[in-house]
Structure 1
Amino acid sequence: FGIIHNPNKFHDNNCDPFVADVWEFPAVRRTFRLAILDGIVAQAHGGPAFLPGYAWNFGGLLVSTDPVAIDKVAESIIEKKRSELRLPSLDEEKRPPRYLRTAASRGLGSDNLDDIIIARG
């Protein structure tokens, strides 16, 4: 987020509730229109620092009007890659992105993949 000083401090507790707090901040919520996630190179383990051994060329962009949904879709992509790499899931590592549930419970978006429309183009 370009609006946060020292975003690294928001990673405690798997970013919960910090990411939801930012999305809920009136100036953000009032002006948010579109989330764009750069997935040209993605990483399945060890973030937020870049670890080339766990990075791959995903080659895509995710775009959404729902900031929770875009992160939920990104989580599903990462979990798929983790499975391919035979890494434990984020839940199994006790590192789930809890902020997604927190944000959804505050009405900030959807964290249910069944409710998210994914269009590929």
Structure 2
Amino acid sequence: MADKPAVLPAHPRESRENAQTRIGAPMGRTKEQVAADFADFQRTIPSSDIVIFSDGSRLVDGCAGGGYIGLQAYHQFLRSSLSYGHGKEVFNTEAEAALAGAQAAIAYPTAQFATNL
């Protein structure tokens, strides 16, 4: 007798407005105000902590790549760009760049002072 597939419980769908409120989406703010709000938020991160920013992209010919920077004590201490060739989605290149950045940050000597990555 074959096992029945698991049935996941249904969850009510969150409205777009509620989701935007929950994640702090721009919601009518200008690009400049959102940037200022982010800068204010970034100043609340302890200076010993490490922050990794990553991005991914794919060219028209299908070649994909990603990159990351690492910040600690409000200074950039890591930076790299990575080529992933053809066949990668942008989402995957960004995730792989974030992982590479985290691995590089952990190996960095000042990581011992970080309480969060």
Structure 3
Amino acid sequence: SIESILKLNLDIEIILVTGPSITKKFDNVKNLGFVDNLHELIYASDVVISLAGKSTIDEANAYGTPGIFIPIKDHFEQENNSKNEGFSFNDINKLDELILEKLEKKRNKVNANGAELAAEIIRKFTK
């Protein structure tokens, strides 16, 4: 995905979160390795490009952050997660197109009154 982003020649900041095992350096890319505040990075991002892990997808959706979620090939859970978001493994071949599409997309509106909704549900059960 880094090659796809760089090929687009956009004036953007690229932040890579790889976990502790990948320490490779890339030009014009900040590789943060492992972070314990991934949710904050997802919230601050204009677009997330990620494997199709359920938690990452849920966080991106909760924050309204557009995302591209590519599954590990033949990983049934990730393939199902990505399918639910409209992606498949073969989308890896059209990342440049998907990146532009997602960058043009506005952040999805987020339902920010979850605490109020939860309180209302609890009130109904306690009456």
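Can you say which of 1, 2, 3 returns 35 when percent of Cα pairs over 22 Å apart is computed?
Label of the source structure: 1.
A value of 0.50 was derived for FRET efficiency 1/(1 + (r/R0)^6) of positions 19 and 59 (r between Cβ atoms, R0 = 25 Å, to 0.05); which structure in 1, 2, 3 was it taken from?
1
The numbers here are math on the coordinates, done by the rules we state, and not lab data. Small disclaimer: the values here were computed from a predicted structure and weren't measured. Cβ atoms are built from the backbone, for glycine too; each structure is taken alone.
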